[in-house]
Structure 1
Amino acid sequence: MDGLKILNSLTDDQKSAITQKFGSIGQLYKKVFDLTNQEYVLRNSNRQVEIQDQLFDIEDKLDEIGLDGHYIKSQISSDFGEIIVNKAIKSLDAELKKFGTDYETMRDWMKDKYGI
């Protein structure tokens with residue numbers, strides 16, 4: 001969870017500025033995480049643009065207090081992506097086990113055979 005690690009490693013002044021803009025470090029994290037989830041769920045709908053605008057607004061607010069808003073937002077969004085990927089891997093692993101193999105075996109085979 002690199003997003004949380006980055007937020008927790010900020011200086012006290014930076015954390016204070018985030019708290020003034022967003023209520024707390026936790027509230028900022030949850031807001032970006034929730035918006036990323038909504039963006040993922042609604043990726044093919046008109047509402048996705050609204051969500052992206054909210055994420056850009058958060059980036060701008062972080063930029064205003066001297067932080068790299070895009071980087072912080074990206075790291076939090078990446079945390080969400082990790083969860084989605086891990087969920088997909090678990091599902092794929094369960095499916096592959098029905099056929100007598102598993103995710104790690106197939107991953108290693110593809111890596112050795114195809115360099116993927």
Structure 2
Amino acid sequence: MLGALPARADTTLQVGQTVMVASYYELRGPNCQVMNPPHVRIVTRPSHGALTVVRAQGNTGGAGRCAYTAVPVAQLLYRGDRPGTDAISWEVRYQSRDRKVERMSAHITVGPAGTAPAPAAR
């Protein structure tokens with residue numbers, strides 16, 4: 001079982017704010033064996049902020065056979081340093097040998113500090 005919180009494809013934030021762009025974990029087999037998190041590699045770095053991959057502890061959420069299982073996760077965090085729009089991209093490599101590398105991307109708009117972010121599109 002492979003897991004990921006959906007990537008935030010188009011995000012708006014203020015200078016100084018941090019947003020979690022994506023979060024990934026991996027489980028194996030019917031007994032929900034916890035694996036190390038997938039390897040996340042930044043391909044395109046931002047020019048208006050900082051993009052980092054961190055390891056943390058999370059859970060699988062409330063759906064499926066492995067609901068609420070504690071798992072190590074690899075999270076992609078973006079911090080806005082100055083106003084502008086960034087196009088970022090990254091690759092995710094799961095431990096399963098039959099999986100290909102997944103390529104993901106997102107656009108992040110950083111507004112000046114003290115401005116309200118635009119409401120999310122529905």
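Taken together, the values in this text are just the output of simple stated rules run on the coordinates, not laboratory data. Because the structure is predicted, anything quoted here is derived from the model rather than measured. Cβ atoms are built from the backbone, for glycine too; each structure is taken alone.
Out of 1, 2, which structure matches 32 when relative contact order in percent (Cα under 8 Å, 6 or more apart) is calculated?
Structure 2 accounts for this read-out.
Kindly point out which one of 1, 2 the value 13.5 was derived from, the read-out being mean count of other Cβ atoms within 10 Å over residues 19-26.
Only structure 1 yields this read-out.
One of 1, 2 was used to compute FRET efficiency 1/(1 + (r/R0)^6) of positions 67 and 99 (r between Cβ atoms, R0 = 41 Å, to 0.05), and the result was 0.30. Which label is that?
That value comes from structure 1.
The value -0.43, -1.00, -1.12 for log10 I(q)/I(0) by the Debye sum over Cα atoms at q = 0.10, 0.20, 0.22 Å⁻¹ was derived from one model only; which of 1, 2 is it?
1
Out of 1, 2, which one gives 18.1 for mean count of other Cβ atoms within 10 Å over residues 27-34 as computed from the coordinates?
1
Once distance in nm of label points 7 Å out along Cα→Cβ at positions 35 and 51 is calculated for every structure in 1, 2, which label goes with the largest value?
2
Suppose helix-only ellipticity at 222 nm (-39500 (n - 2.57) for each DSSP H run of 4 or more, over all residues; to 500) works out to 0; of 1, 2, which structure was it derived from?
This value belongs to structure 2.
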